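Every number here is computed from the coordinates shown, using simple stated rules; none is lab data. Just so it is clear, the structure is predicted and the values come from calculations on it, not from any experiment. Cβ atoms are built from the backbone, for glycine too; each structure is taken alone.
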Structure 1
Amino acid sequence: MVYGLRPIMEALEAGRELERIILREGLTPSDELSTLHRIARQRGIPVQYVPPMWFGRLGSRNHQGMVAYLSPIEYQDLAEIIISTFERGEVPLLVVADGITDVHNIGAIARTAECVGAHALIVPSRGSAQLGADALKTSAGALSHIAVCRVGSIAQTVQQLQANGVRVLAASEKGATVHTRMDLTGPLALVLGDEYEGVSTEVLRAADGTLKVPIHGSVGSLNVSVAAGIILYEAERQRNQKA
């Protein structure tokens, strides 16, 4: 953790990866505080205001009402990932986590994505599980090997992917096509949503299509990380068969 305005600013200016910044409610506005907000916004770092009592847990540290969590993940630029993948003559396979808040699920998805050879995991800067030490552990270290891209808006990212020739398919229990009947061999971004809410309506509308894993039992849905594994390995099977 980094405590205080000046150390946090130095970390930002040095290009350190920060998972999030916590600020005390009622801080006096200043030019430096405005600069902190601007840099955090540009880099997609979540900034959260909390009541003064939250800082009581920090004891006597000189935090000035400001704390930043260092990230164990080195985030990468999505556009560069797409370009470099095409330049290597590879077919992009990307995994998009839309509002998945359970750290164990995001870790398990990252692990499967890395094992199947996906080129990147895309996560939103807000409304998602924090990719800290717990996620890294749950992923069995996969988050240290797969490229992770943090974006401000999943819906806008869908448009960016489509503009770069990547087909976007959203997984949903109400999907239009069973995953084994969908062509998964081309440039692909698979969107996975929270287990309770699913993929957001905005993203579903923007996607090029929807797919589902068939359910024959009494339980209406699969764990999202299990569904991710089933679909990703079907994509891998189809690609190997085509090669």
Structure 2
Amino acid sequence: MLIHFNIQHFDSLDSSNKEALRQAEAGANEGEVIVAKRQTAGKGRLGRTWHTLEHALAFSVLLRPKLKIEQLSQLSLLTAVALQETLAMYNPHIGIKWPNDLLVQGQKISGILTEMRCTKGAPPTVVLGIGINISKPKQGWPEDINQPVTDLESVSNHKVDSNKVLNTFLQSLNRWLDILYDQGFAPVRNAWWRAHVASQAMVRVYDGQGYIEGLAIGLAEDGALRLLVNGAEQRIIAGDVTVMES
């Protein structure tokens, strides 16, 4: 069943995710899309600042998925698949880095932050927060960004229409949600793994306490990254992944 998306544009918000959650609490339907030119309190994963710069596309999508609570984590992975499919139209080398970033040649071009609310007796509320660097800011990238970054116009060598990017992504999201509901998680997981920049590669993961090194061998049903560490499989639930040089 396809979702009818309703796109709302805002000049400024504290956070597109927060606005989507506010609308959800007020009874908004699935399919509301909140686009913010500017965010004053945008957050990324692990509480990091989410920069909304000029010529960036920042938006949130409200879903009320027909999934069990233990399946909700699959939506972040599905979102990454739909987003990679969209951005690869501009550069085929754009890939996914577990758990929620999209990179090209080691440079971040997009990120995903998923937030969920569950109330007994009601369908879960899921908000997909997405930021895409459309073009390089005139003043350059902020100094407090602690990783290499790039943008769609730089990696595609032509002007990019952010509205077209958004609409193409929503079409892809609809298609992958339909696949998930009809065929289960396996096709999503397979597509995610094919697009992952570290599939069958040695990685180093920082889990907040220390570093773990191992071979990335797969993705679990709940979204955990499966590593082969000293001959034994280990599941990584959360952390930052770096692909090790061969």
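Can you tell which of 1, 2 yields 34 when percent of Cα pairs over 27 Å apart is derived from it?
It was calculated from structure 2.
Looking at structures 1, 2, which one was helix-only ellipticity at 222 nm (-39500 (n - 2.57) for each DSSP H run of 4 or more, over all residues; to 500) calculated from, given that it came out as -11000?
Numbers: 1: -11000; 2: -7500.
Considering all the candidates, the number was obtained from 1.
Quick check: 3.5 is what I get for distance in nm of label points 7 Å out along Cα→Cβ at positions 150 and 222, calculated from one of 1, 2. Which structure matches?
The structure behind it is 2.
Could you figure out which one of 1, 2 the value 0.95 for FRET efficiency 1/(1 + (r/R0)^6) of positions 22 and 118 (r between Cβ atoms, R0 = 30 Å, to 0.05) was computed from?
The correct label is 2.
13.8 is what came out when mean count of other Cβ atoms within 10 Å over residues 6-13 was calculated for one structure; which of 1, 2 is it?
2
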